[in-house]
Structure formats: C-alpha cells, structure tokens
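Visitor: Structures for review follow.
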Structure P
C-alpha cells in the first residue's frame, strides 16, 4: 500500500529550521497519525509523502508557500495594554486566544512595553523554510467513520 488520498498514514518526523534547530519531533513518542489528502498536514509535506510506501525515509525542505505561508504584516497589531484583561501576566512568546467574528484565533505576543502589546496573528512558522526528516511507519485503510469525519480516530474509535 502507498500513501494516497484517504489512507491513514503514521509517520515519525523531526522538523528543523534553516539554522538546524529542532522545532518539533515525534522522537520518543507515538508516531503522528493523519488522514492523507484532507488538509491535516501542510500541503508541501503531503505532496512529498504521496505515493511512498511504509518504511521509506525522506528528507525534504518545504518552502513557506507550501507550509504555513509567508509572514503577513497585516496580521501584526499593536494594542493598548488596557485592552486586555490580565495584561500583567503576559510575556513575549506567549500565545493568547482572541475571539473575532470569524471565530477563535491564536495570537503570539511579540513585544511588550509599558503602554502597549504587539500581537502577531501569523502562524509561528510563517515565512520559514521547514526541514523535515520523515519515516513512514505504517499505512492503512481509513475506516468509514474516519472518512466521514475527515480525520483519524484513536484505536478505540475516539477522537485523538
């Protein structure tokens, strides 16, 4: 069986940035399990895994447009500290949730001063080239329920 749309794929991975720093990894943990072709991984990584078989190892670099997009300055805003409850608890690098008309969004605190807070609505990895080392551990058919829901369920049928 190969990696194809609607297959359940289990991968071990390590993600590094251009400087070679590890940003995320499944090492020492269960493999990442996802339903292929349903937007559960960034597009560039899904494309690289397509057609591969279990046991394959690969190293790929994913450019921002195929990852988390380019950094959009319009998603960065500076607001008065008084606009946020518990602003004294905030620190640079923290993520906060914001309620908007479009739903909940995660924002990263990028700068703090006495009067204002700078919040960035970009994904933390936006604008970065992502370097993946991936091993395909297993590929299986998705269940009817997984296909209907568009994502993988755990071994006992519950959501991950």
Structure Q
C-alpha cells in the first residue's frame, strides 16, 4: 500500500501543478468559478493536512483568493504532503484520524483513507476546472495518472509568477 499511495501523492502534486500552468496560460485568472472551485479544492487539502497533523481545523473568513494566492497555498500544501509521504509506513497509515466536519456520527478513518480522499477530492474538482477551461476556449491539460507514469513520474513543476 505504501508505494501506490506515495505514487498517488506524487501524481496529485504534478496534476495540480499542471492545472495551475494551464490556468495561468488561459488568460482567465479572474474567472470567479475557477477561483471558487480551486479555493475549495485547496482549502480541503489544507484542512486534511491539519487533520493528519492533529491540528484544529478552523475555516478562516476571507475574501475569495486570487490565482497567485491559490497557487502559493496549493504548492505549500503539496510540499507538506511530500514530506509527510516520506515518513509513511504501515503503522502510520493504519493510524486513525477524525474528520471534524462530519460530526454525527463521528467520521473516523485511517490515515491511508484520508490521504486517498485528498487525492480523489482534488481529482474531482481539478477535472471540473479543466472542463471549465475548455468551455471557455482555453487549453486544458490531460493529467491522467497513466500519463504521469508514461512520463516517468515527473516532479510537479509549478508555474513561475
């Protein structure tokens, strides 16, 4: 389980970086739908990081973030996930965490399932964002897992801003 999960975390970072590259080159940096959906995606990534680290999850009230802030927060979150991934072993993956936004009944899942949820949640919303780019005549990127494998598992290359 450790190898595939680490690979999935690597793909997750690469795919998010590819999305931000596509978004940056689209000229649609102010699109409110892209900003809102990406903000949700990044906020969920950050919330799961807090859950996994045992920190309290607080949703700060803030205005809708712009492209630069979203990219910076997403990239920073992936750096933490990458470091977390290096320390994974079977015991740490089996450890349970409580997801506080599902209180009744309490949502208690393994660390492995929490990591999988983060990747799958982002995959869902990243797909929506790529479809939005295409609908607005921009050029989305194909970020399928098999493409990442075919390209020899490249590291994430975040757009320079």
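Read the figures in this text as sums done on the coordinates, not as results from a lab. Here the structure is a predicted model, which means the values were calculated and not measured. Cβ atoms are built from the backbone, for glycine too; each structure is taken alone.
Visitor: Of the structures P, Q, report the one carrying the highest value of mean count of other Cβ atoms within 10 Å over residues 67-74.
Guide: On the way: P: 14.0; Q: 18.0.
Of structures P, Q, the maximum of mean count of other Cβ atoms within 10 Å over residues 67-74 occurs in Q.
Visitor: Using the calculated result 23.6 for mean count of other Cβ atoms within 10 Å over residues 11-18, pick out the matching structure from P, Q.
Guide: Working: P: 17.0; Q: 23.6.
Attributed to the structure labelled Q.
Visitor: With FRET efficiency 1/(1 + (r/R0)^6) of positions 115 and 131 (r between Cβ atoms, R0 = 25 Å, to 0.05) coming out at 0.50, pick the structure among P, Q it was computed from. Walk me through the intermediate numbers first.
Guide: Working: P: 0.05; Q: 0.50.
Of the structures listed, the value fits Q.
Visitor: Here distance in nm of label points 7 Å out along Cα→Cβ at positions 83 and 147 was calculated and came to 3.1; which of the structures P, Q was it taken from? Intermediate results must be reported in sequence, preceding the final value.
Guide: Working: P: 4.7; Q: 3.1.
Considering all the candidates, the number was obtained from Q.
Visitor: Consider the structures P, Q: one of them gives -2000 for helix-only ellipticity at 222 nm (-39500 (n - 2.57) for each DSSP H run of 4 or more, over all residues; to 500) as calculated from the coordinates. Say which. Could the numbers behind the result be given before it?
Guide: Working: P: -2000; Q: -21500.
The read-out comes from structure P.
Visitor: So if we calculate mean projected area of the Cα convex hull in nm² for every structure here (P, Q), which label has the highest result?
Guide: Values: P: 11.7; Q: 9.8.
Largest one: structure P.
Visitor: Can you tell which of P, Q yields 18.0 when mean count of other Cβ atoms within 10 Å over residues 3-10 is derived from it? Can you show the working numbers first?
Guide: Working: P: 18.0; Q: 15.2.
That value comes from structure P.
Visitor: Can I ask one more? Out of P, Q, which one gives 34 for relative contact order in percent (Cα under 8 Å, 6 or more apart) as computed from the coordinates? Please list the in-between numbers first.
Guide: Working: P: 34; Q: 43.
It must be structure P, since only it matches.
Visitor: Comparing FRET efficiency 1/(1 + (r/R0)^6) of positions 27 and 75 (r between Cβ atoms, R0 = 35 Å, to 0.05) across structures P, Q, which is largest?
Guide: Largest one: structure Q.
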